[in-house]
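Given below, in the form of C-alpha cells, are the structures.
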Structure P
Amino acid sequence: MIYKVPCILVAISVHEFAHARVARSFGDFSATLLGRATLNPLRHLDPFGTLCLLLFNFGWAKPVPINPANFSHRRLGLFSVSLAGPFSNLLLAFLLGQIIQWGIHLPLWAFKLLFYSMLINIGLGLFNLIPLPPLDGFHVVESLFERSRLIQWLNSIGPLVLISIIILDNFAQTGIISTILVRPMHQLMILFGGKAVFAPLFR
C-alpha cells in the first residue's frame with residue numbers, strides 16, 4: 001500500500017488532467033471552469049472508485065466533464081480527448097522507465113516506487129483502451145463511427161459486459177482481463193525500462 005497509493009493518485013491525476021487540457025485546446029472549457037484541469041488528485045478522486053481500485057485492482061476517478069458540442073472540430077476533438085488519458089499514462093510510464101534504465105545508484109525504495117508507478121500507469125493506459133463504454137477506447141471508436149449501429153449496440157450492452165467481466169475476474173478467477181493485458185504490459189515494461197526494470201523485485 002505504501003507504494004501503491006501514491007502511484008495510483010499520480011496515475012489518475014495525470015490521466016484526467018490530460019483529458020481536460022486537450023479538451024480545452026479544442027475549445028471546450030467545461031473541465032477548466034470546474035477546476036478539473038489540474039494535477040491535484042483531490043479534484044479527481046471518486047471515494048468509492050478509489051476504494052475499489054485498492055481492493056479489486058479496478059476502479060475509477062470522477063470523469064472529467066466534456067462537451068463535444070464545444071469542440072472546434074467535433075470528431076477530431078473527441079478522438080484526441082479520448083486518447084489523451086491513456087497516452088498520458090503510457091508517456092509517463094516511458095519517462096519512468098528511462099529513469100530506471102539510467103538510475104543505477106538509486107536506492108531500493110526509489111526503484112520499487114518507479115517500478116510500481118510504471119506498472120500502474122501501463123495497466124491504466126491499456127485497460128482504458130478496451131473498446132467498451134465507459135472506457136476511453138470506446139470513445140475512440142465512437143469518434144470514428146459516431147452514428148453507426150455498432151456504437152448504439154455497444155452503448156446498450158457495453159457497461160454490463162464490462163462489469164460482468166470484472167466481477168468474474170475478481171470472484172470467479174476467470175482471468176479474462178489478465179489474459180488480455182498481462183502480456184502487453186510485460187512487453188511495454190521491458191520496452192520502456194529495459195531488462196533492468198525487473199531488478200527491484202530481486203534485490
Structure Q
Amino acid sequence: MRNPEPEPTRIFLLSPARCDGVRMMMLRRKAARFALALELRSVTGATLGDVFTFTSGLYFRGKLTYARSFGPSWVITPGAGLVEPEQRIRPRDLDAWAKVRVDLDDRRYRRPLERDARALAVRFPRAEVVLLGSIASDKYVDLLLDVFEHRLLFPVDFVGRGDMSRGGLLLRSARAGTELPYGPVRGAVRHGPRPPRLPKLPRVAAGTTS
C-alpha cells in the first residue's frame with residue numbers, strides 16, 4: 001500500500017481574471033487564429049492558467065508563477081468554484097462563466113466557491129492558505145475567512161500596491177526562489193500608502209521560463 005502524500009505546509013488561492021473583458025472576448029472570438037485561441041477551441045481545450053494569464057496579463061502571470069514555485073494552487077472562478085490551473089477548459093466554460101457575477105450575492109458564484117473551499121479545509125486541515133489577490137475585495141474575502149479563519153494569509157507587501165506592481169513583485173520573488181512574508185487576513189489593514197515603485201523586471205533569456 002502506498003503511503004498517503006504528506007499535507008503541504010501551504011496552499012495558494014488565486015483571485016480570478018475577468019471573463020467578460022476585452023482580451024477574453026478576443027480569445028473567445030470564433031475567427032481568432034492565434035495559437036491559444038485555436039488550442040481553446042480544440043478537442044482538449046486550453047489550461048485555465050494559460051487562459052487567465054492571457055486575459056489578465058502580468059498580474060495573473062505573477063500569481064501563477066509564484067504559486068507554482070511554492071506550493072499547490074487553485075484559481076477562483078465565476079461559477080465553477082476553485083479550479084486547478086492545469087485544468088483544461090473549453091469556450092463553453094468561458095461562455096458560462098461570463099454570465100456569472102463575481103459577487104457573493106450571486107448564488108451561482110458563491111455556492112461552488114464555498115463548496116470547494118470547505119472541501120479544501122477538510123482535505124488540508126493544517127495547511128496555511130495564502131490568498132494571492134486583493135484583501136480589500138468583498139468578492140471572496142469574507143467567505144474565505146468564514147471557512148479558513150486564522151489560516152487565511154496574504155502577502156503583506158501587497159498592501160497599497162496596484163495589480164501590475166503585485167504581479168512584478170510576485171515574479172521577482174519566484175525567480176529568486178524566496179517567498180514573501182505573509183500575515184493573517186483577519187484584522188489586517190486592507191488599505192495602505194502606496195509603496196515605492198519597483199524597478200523594471202530584467203528580461204528573461206530566450207529558452208527560459210519566468
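Read-outs throughout are calculated quantities, based only on the coordinates presented, and are distinct from any laboratory measurement. Just so it is clear, the structure is predicted and the values come from calculations on it, not from any experiment. Cβ atoms are built from the backbone, for glycine too; each structure is taken alone.
Remarks
- Structure (P, Q) behind the derived value -22500 of helix-only ellipticity at 222 nm (-39500 (n - 2.57) for each DSSP H run of 4 or more, over all residues; to 500): P
- Here Cα extents along the principal axes in Å was derived from just one of the structures P, Q, and that gives 48, 45, 41; the source is Q.
- When mean count of other Cβ atoms within 10 Å over residues 84-91 is computed for each of P, Q, the largest belongs to: P
- Structures P, Q, by Cα Rg over 2.2 N^0.38 Å, for residues 124-187 alone: label with the highest value: P
- Across the set P, Q, distance in nm of label points 7 Å out along Cα→Cβ at positions 92 and 172 reaches its highest value in structure Q.
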